[in-house]
Structure P
Amino acid sequence: MAKHYDVIVVGLGGMGSAALYHLAKAGRRVLGVERFGIPHEMGSSHGLTRIIRLAYFEHPDYVPLLRRSYELWDELEAIRGETLLVKTGSLDVSDPDDDVFRGSLDSCERHGLVHETLTANEVRARFPAYRLWPEAMAVYQPDGGFLVPERCIEAHVEAARRHGAEVRTHLVVDGWEETGSGVEVTTDQGDFHGDALVLTAGAWTSDLTSLAAHLEVERQVLVWFETKGADAFTPQRFPVFNIRGPFGHYYGFPEYGIPGVKVGKYHHLAEVVDPDTVSRDTSPMDEAP
């Protein structure tokens with residue numbers, strides 16, 4: 001008879017690996033399944049850095065969740081014995097009437113976050129690598145920074161295993177259905193049974209739910225710019241940024257791990273893609289101004 005689990009977690013990227021760990025830590029019999037390896041470069045939880053910030057312009061209701069996440073990252077770092085979250089401070093920059101500046105400031109003020117508001121000249125005086133347009137205003141919050149995502153995934157999965165979690169990789173989930181006793185998950189390597197199911201399949205979520213009409217997978221492109229005067233771009237002197245200005249909406253990081261400053265553009269070319277067939281190479285269109 002097939003083994004029965006309390007919970008089956010499908011997808012072990014940033015979200016799934018964390019769910020796996022906390023379920024196992026809570027004493028659940030949990031199975032985690034991943035179609036690739038751990039970690040891997042096919043989804044959105046790979047690479048050297050991912051921004052984390054308390055000043056959340058999107059909505060102040062996120063701040064209590066973020067505060068708790070910082071506590072949990074501290075706990076995981078202690079368990080792992082390595083740095084997973086690097087604090088650089090964060091800069092949210094836009095025109096003063098734009099939601100990026102206003103929303104970030106609102107989050108800070110509502111939740112009593114330590115912060116400063118800076119003009120373009122004040123940003124440059126504090127962080128010389130930044131040269132903003134004259135009207136720009138910034139919210140600086142010292143707790144912002146970045147996570148090292150692949151190490152985070154490895155840390156969560158390793159800790160989950162120590163609490164008894166079972167992990168299976170290179171296994172493709174074909175579907176699932178509710179049964180009288182919970183759920184049955186069908187894979188290319190057999191069926192698995194559980195009381196509950198957590199779907200953290202990222203770009204493949206549409207294949208496993210009825211939400212396809214509401215979910216879009218978008219191709220993202222990141223670039224690294226060569227720097228002049230590298231000392232100005234270290235994590236100690238160059239905060240992570242979220243900038244919306246006359247030139248578009250961008251986010252970025254200090255130099256870390258490899259040379260260059262990493263920058264991404266929100267929605268880039270707005271390409272809706274299939275994760276199984278998406279082009280993972282850059283094109284001339286990606287590099288166009």
Structure Q
Amino acid sequence: HLYAIDRFIRKHDFLTIIDSDNLVDAEYLNELNIFFDAGYLAVQGVRKAKNLNTSYACLDEAGDIYYRFIDRKLLFDNGSSASLAGSGMAFKTSFYIDCLDKLIIEGAGFDKVLQMEILNRGKRIAFAEKAVVYDEKTSKSQQLVKQRARWINTWFKHAGKGVELIFKGIIKLNKNQFLCGLVFSRPPLFILAGLSSVSIVFDAIYLPNMLFFWLFSIVSFFLIFFIALTYFKAPKVIYAALFKVPVFMFLQVLSLFKAKRANEISTATVHYYDSTLDELNKNPK
């Protein structure tokens with residue numbers, strides 16, 4: 001990115017980062033500018049599915065909607081920062097350069113490194129939920145395993161930084177850093193589900209009173225999950241695909257065993273679906 005910035009034909013006050021296969025809503029830049037005009041230096045928009053042509057693509061989008069709700073909307077609405085998503089994000093150019101100029105970033109997790117730099121500077125990342133880019137979702141199982149392996153590798157690499165950020169937020173009484181630290185250090189959802197299942201079995205045998213806690217936690221999770229789907233108007237095909245969640249989770253378990261060598265694996269989305277912005281506007285997801 002810095003290579004590209006150095007070769008701009010003219011200087012730009014702001015820049016946005018999107019994937020090469022993304023389609024951009026007509027009001028995308030205008031919606032971002034609302035937050036830049038309000039004084040924010042970093043803004044995360046919304047990545048919506050460009051395709052829902054397979055159950056894997058639908059479940060990929062369902063996960064995105066859930067994290068969009070809790071890691072972006074809820075965090076930002078509560079005075080913290082929206083998590084960066086890797087694309088559909090924008091920055092004041094001078095601030096972006098300041099954050100990354102002296103860093104060497106290898107492998108996956110560029111957005112995590114950037115977010116940590118922003119938070120360490122005490123700045124907030126705004127969430128522009130009307131600034132939309134359309135992103136092609138993973139539609140094949142093999143592609144899903146490779147992609148998730150990279151994501152899991154990224155979590156293991158940066159989880160420790162999240163713990164540091166939690167303590168930094170406590171010491172400085174900084175809610176932004178504390179809440180974002182919790183998000184950074186939180187394991188992927190399927191790992192949380194696995195650990196929770198083991199804990200429930202243990203508690204059922206040795207600490208049965210804890211089952212009330214687990215019941216409350218499970219009900220709360222599903223409540224928030226379906227609130228997220230409702231808020232972002234998930235189409236019916238996503239609800240229908242939820243019956244295949246066990247298969248989706250099994251594929252992510254397979255990804256866990258590939259995570260160690262994930263940086264050697266290409267995760268560029270293989271395109272099986274062609275669409276235009278006009279088609280997406282006629283058939284809103």
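Read the figures in this text as sums done on the coordinates, not as results from a lab. For clarity, every value in this text was computed on a predicted model and none was experimentally measured. Cβ atoms are built from the backbone, for glycine too; each structure is taken alone.
Some points to look at:
- When distance in nm of label points 7 Å out along Cα→Cβ at positions 30 and 214 is calculated for each of P, Q, the greatest value falls to Q.
- Test item: distance in nm of label points 7 Å out along Cα→Cβ at positions 38 and 238 calculated as 2.2, pick one of P, Q: Q
- Largest in relative contact order in percent (Cα under 8 Å, 6 or more apart) among the labelled structures P, Q is structure Q.
- Computed 3.5 for distance in nm of label points 7 Å out along Cα→Cβ at positions 6 and 206 - originating structure among P, Q: P
- Answer label among P, Q for the case where helix-only ellipticity at 222 nm (-39500 (n - 2.57) for each DSSP H run of 4 or more, over all residues; to 500), calculated from the coordinates, equals -17500: Q
- Which entry (P, Q) yields the derived value 6, 24, 31, 25, 11, 3, 0 for P(r) over Cα pairs in 10 Å bins from 0, in percent: P
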